[in-house]
Structure 1
Amino acid sequence: MIGYLSLIGFALTIPTANWLISNVGTKCIPDGPCLIPIGFGLMSPSGVLVIGLALVLRDVVHEKLGWRWALGAILCGGVLSGFVAPAAFVVASIVAFTLSELADMAVYTPLRKKKLWLAVGLSGLAGSLVDSILFLYIALGHIDYAVANTIGKLWMTLAAVFVLLIIRKGLVWK
């Protein structure tokens, strides 16, 4: 049950983040993203915290249902984004999420049986970096917010790692 709920949540984070980037922020740049403060005096496109959650949900989907389901959720989320976001965001989301899923999988898969919290943390970092750089470059034509975007995504990954450490070394998956 948790796998399917995570699958739905993961698929919905993609259009939610794309809608946020276009509509919600403390500062909205004409023909650009809406920005929010993420700490350290940095601003990031507002979908960043939802995508941080997506990276964690993607690991749950991968663990419970397999990587094919995770890739399917990316395509589903991309299609749903077409209803709420500009085409550049939709294309950028699908490409960035697919490639960040592959980077995430390359880190997560070998570590998940040894230390789940480490697998989630390091794969979150890998996925955050790949997703931040590719999404920004494809959607906006620059990577000006890459550092802030990565930091914002890592906030959610760190929160998930903290929860995993508290819940007795991985019993959250059972």
Structure 2
Amino acid sequence: MKRHPDEHEGQLTTRRAAIVSASGLATIASRLDLGSYLVLGEGASRSGERQRDSVLASLFEAVVAATFLDCGLTRTRRFVLNAIKPELEATAGVTRLKAPKSRLQEHAYRRSGHPPLYRVVSAEGPDHRRHYVVEVSLDAETLGRGEGPNRRVAETEAAANALDHLEASGDEPEATRKAAGRGR
């Protein structure tokens, strides 16, 4: 609230949610290079666990907890505020901080009153190493495609690609236009 006094409660909530989300915490952990300190078994190291968002987010949470237990609230607060400073001071429109699936859904409801439709195109590989391909469409028009190790990741990438497509075609989501200062 101190850094963004002109933002209303909903915008501040969106900012907070983006920072404490798994991907937000993973970004912070990556910036701090915490993954390089992680002790992993040979198999986990080879399979890229050190770069997984869920692992990095959990690692950052563990570092915060350990800092609290060892140093107390005041020093932990200082550490966290320093670690998240770029996110706190970001001046980009708060809408850009929302998850792509949320932004696409909001646009879809404004545009047609219907949610986007996600369709799994393929799911291949053994259970422990699946690879998903997902397409997202609005009003029967395919707008984006995404891939990932699970449906959620593939859907998020598909939504992000759909938002890029909408922006490139001039049909960018209204909230994105307003956040960028291009409202109608």
Structure 3
Amino acid sequence: MQDFLYLCRQRFSVRSYAETPIDAADFDYIEECVLLAPSAHNYQPFRFFRLTAPADLEKVRAAYNRPWMVGVPCVYLVCRHTGEEWKREIDGKPHGDIDASIAIAHLCLAAAERGLGTCIVGNFDPAQVATLFGLPAELVPVALIPMGHPAAGTAVPAKRRRPKADIFPEQI
């Protein structure tokens, strides 16, 4: 493995995928990395549904209809479990979205390490996705994560980031 900074620089939102299948060993590795993600009180209030069946991928495209989604070999439907998420005692703020987001970052970085591309999709109707997949009320969709081998010729784009001083101000 390269160093972590190199890995962070290599990971980007892939929107063009090859038809190459994903190896079972890659799925196992990536999912093990997700299991190791930290969460509030280690409750792990998230579920990652690996969708590879054509019928399931059609449902995803019904909820997020973009031309680049055609041919994506796998999509993880990430949900938070409202009955398992930790809630801050002072104000009752649930941390399920935060915990799921941390685990999603693990998934995306692990995939990049294995040479796979991902894209974190949040622009979809969670109620529609819940209906399409028959999710119980306590499972709330957080994100869709397409994953696969980047198409030939896909290169790491230049990353635009805010200046470090904006993100790490010296004073409040």
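Throughout, read-outs are computed from the coordinates displayed, never taken from laboratory work. Worth saying up front: this structure is predicted, and the values here are computed from it rather than measured.
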At a computed -10000 (helix-only ellipticity at 222 nm (-39500 (n - 2.57) for each DSSP H run of 4 or more, over all residues; to 500)), which of 1, 2, 3: 3
Structure (1, 2, 3) behind the derived value 25 of relative contact order in percent (Cα under 8 Å, 6 or more apart): 1
Label whose coordinates, when semi-axes √(5λ) of the Cα gyration tensor in Å is calculated, return 32, 26, 11 (choices 1, 2, 3): 2
